[in-house]
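What follows draws every value from the coordinates through simple rules; no lab data is involved. Just so it is clear, the structure is predicted and the values come from calculations on it, not from any experiment. Cβ atoms are built from the backbone, for glycine too; each structure is taken alone.
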Structure P
Amino acid sequence: MTPRAQHADEMTPDLQRLVDAEHGLIGPEVYTDQAIFDVEMERIFGRSWLFLAHDSQLPKAGDYVTTYMGLDPVIVVRQRDGSVKAFLNMCRHRGMRVCREDEGNARAFTCKYHGWSYAADGRLTGMPLKDQYEGIVDKAAWGLKQVPRIESYRGLIFGCFDEDVPPLAEEMGDIAYYLDASLDRSPAGIEFVGGIIKWRIRANWKFAAEQFASDMYHTYTTHKSPYSLLSADDLDHDPLKDTIHGHQYSSPHGHGFGWWIAEEERPSDAALLPTVLLRYIEKTRAAVTERIGDDRRRMESHGTIFPNFSWLYSSIPTLRVWHPKSPDEMEVWAYVFVDADAPDDVKDAFRRFTVLTFGASGLYEQDDGENWVTIQNNLTSPQVRKTPMNLQSSLGRNGSSPDSDGRMGPVIGEMASRGFFHRWLSLMSSRDRPQTHNLEEAMIDAAE
């Protein structure tokens, strides 16, 4: 057992004290403690399927993007046979990054330190003054470290460092059904447009991931100002009224999804939608309904695939990854996705509208970021860190469904937040991969 693994095992009683998902109680130290963060990098990010890229970012052989898996820098490369490989962005000589660009096309990656060179398939192919290594270094054994598991779903490419992780489809479970409401609206699928918007927030990554999994509750207070703007053309219209009657799904794998059914003639963001988008939505209505059904077509939703891949869909098609940087900092990578066969003016209009609302300075995004940063700053208080947080909304009022692998509850509840932390704790507390199962919530009588 490595010293870090032993340390993680010794931490388990403290973790179980901090996270009581059954009763909806969370100790704030899960957002601040460096030792907990270090174990997360090994037991959460080292053993989970993590989003890497989309097919539309890698159309040709040699196309690559650089990204992160937890704190680990990786290069994702399209191969000559059309497959995708990912490698640790580390020269095997002295640990230098072999690729310092965000994206591009390359036949080889050459380290800028001593010049070791690697082919796009990861093989070590060049070493300056190689005579000094003759008979010493076997180049076949010193290629880039490869991410052992790569799988994709509807063009979304995921990777995992754990060779024994179950298949992606198995780990996704029924969250795929809900994700399809956003990704499968056209037979052409989706594509990413406009590059990646990146910014840093001085807050723990779990605040964002858990909110997108479960928290519709905050919108009534946090986003009151932008929602008022969205209703400015019709003061009698309440864009939030439909959301109260929505639903929430909590997966045994820690994923979460919340949705409500939008008004047929007026999406919640209609007041700001450009005419080109309103016409596109109307034009494609029948075809989308035939493809995914009326309810899923009208879903306005938020979701998270555990641990850190989230999305929104209404008139705001955005995917984002919450990259952890430290216990009190994350880097947000936000993508805009559109139907691949949509007209160019529609694609550009969706991009502009999504940046307006959920870009780095978007109408909604600023609200969320301010909340997370303010909480993180408050957690510098010793007394605040000792005081449990409450995630008990709808506790004990949710149930299993014969048609689902998870649990169902009201969209305003915090069931999926508890499910997120239930999975988080099971991975953090287990040296071996734990079995997945739904959280059995406690029944609480407030009068007791």
Structure Q
Amino acid sequence: MPEILIQNANIVSMDDKVGDFIGDILISDDKILEVGKNLTAPEGAKIIDASGKIALPGFVNAHIHTWQTALRGIAADWTISQYLRAMHAGLATHFSAEDIGIANAMGALNQINSGTTTLVDWCHNNPTAEHTDAAVEGLQASGIRAVFLHGSPKPDPKSGQKHFSELPMPRSEVERLRKGSLSSNDALVTMGLAVLGPQMSVWEVCEADFNMAKEMGLIASMHVSGPLMVEDGFEQLAALGLLGSNINIVHGNVLSGDRLKLLVDQGCSFSLTPEVELQMGFGNPLTSPLRELGGLISLGSDIESAMTGDMFSVARATLQAVRHADNLVERASTGACPPEITVTSREALRWVTIDGARMAGLDHKIGSLTPGKQADIVLLDATAINMHPVNDPVASILFHANTGNVDTVLIDGNIVKQDGALTSPPSEQQMNQLATSGARIIGAFQKS
């Protein structure tokens, strides 16, 4: 692979030691070799003139159900109860392995096109090994960096079957993946667990799943959006030494007080999806309480069936929601707005770059434009009328840019989008397959 020199970029490094400036980025193989000014191009290097462009680390989408890509729009007017009933007990049961595969492949390509270089794929519609394999293969085919979180489906039990809350993560299936397609921690697509946790499982299942995650050194992520089935589950897990930086809480709107502090103190990460949370009735996003406690915040787009997958929109909505919440607190206390803004744009950009990488356990590899890290880089066209002129590049990213400004994307040093177009775009056949898949699933659900 020839070396690549990105020249004259408006660099937003997300690394305080590197800083932000107009300069160059030298890439060798899959890594960032140097970030600086007036770098010399090695002989034979590919030159990318980034004049008028902002260079930043690729976004990290820390929570997305990519398998729902073919169902875009159907959940736009649903509450959480409508979603759980229609999606998990209904639509999900009509997916074939091929449906999962095309959804993951096309959903991942959309993420790349939107400037996301890493996604955390929360896959809980994998009733068979074939479904799981198709999901993994779809991610791998796209060229994205991903953490595939192996979950479990949540259909209504048939006669004689146990409820999903009584079924632990299948160890044999996890071991199969760890010995096969997801054996390496250094591959583009790696593995974690999407567990039920204290909200959705009995204690025996909860304990078994957390023990397996610790034993295998895997991330264990769980939804927490309502009453806990095991009320003191997190406290019990802490007493057993099963909480730590590998534990990820999604949503968490119902958490507060000593329990929230316990999770933060234990080093657990949090993935918030405020657009979905605000729509579906989860309660106030956890952003402000986590900031007060120093908790690790990452963001996700969540369900492809309701929300856009681009992290520009996710970061902007989250930032403005927490500013609004803080403003209301100040107005209730003093009768006036805060004397200064409570959350900066740069902090919000951290949530979708370096802090998202920390959630995924990848901050030693990605999340900032730091020499030695993998070359996951996005260039935004800031000469476009919606961004020009750039007075503050971080503000331009958060408040003016959109997917149409994503000019170039590199993942692991490979150029996967250039001059505004994917280098390996989906074929007409793939586009038709995705549409046909969605129509068939919706039709089958409506008839059932």
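Using Cα Rg over 2.2 N^0.38 Å, single out the structure from P, Q with the greatest value.
Greatest value across P, Q: structure P.
Could you tell me which structure in P, Q was used to calculate helix-only ellipticity at 222 nm (-39500 (n - 2.57) for each DSSP H run of 4 or more, over all residues; to 500) as -8500?
Answer by label: P.
If P(r) over Cα pairs in 10 Å bins from 0, in percent, for residues 71-150 alone is calculated from each of P, Q, which structure is the one that comes out at 18, 54, 24, 4?
The structure behind it is P.
Identify the structure, out of P, Q, from whose coordinates mean count of other Cβ atoms within 10 Å over residues 95-102 was calculated to give 21.6.
Considering all the candidates, the number was obtained from Q.
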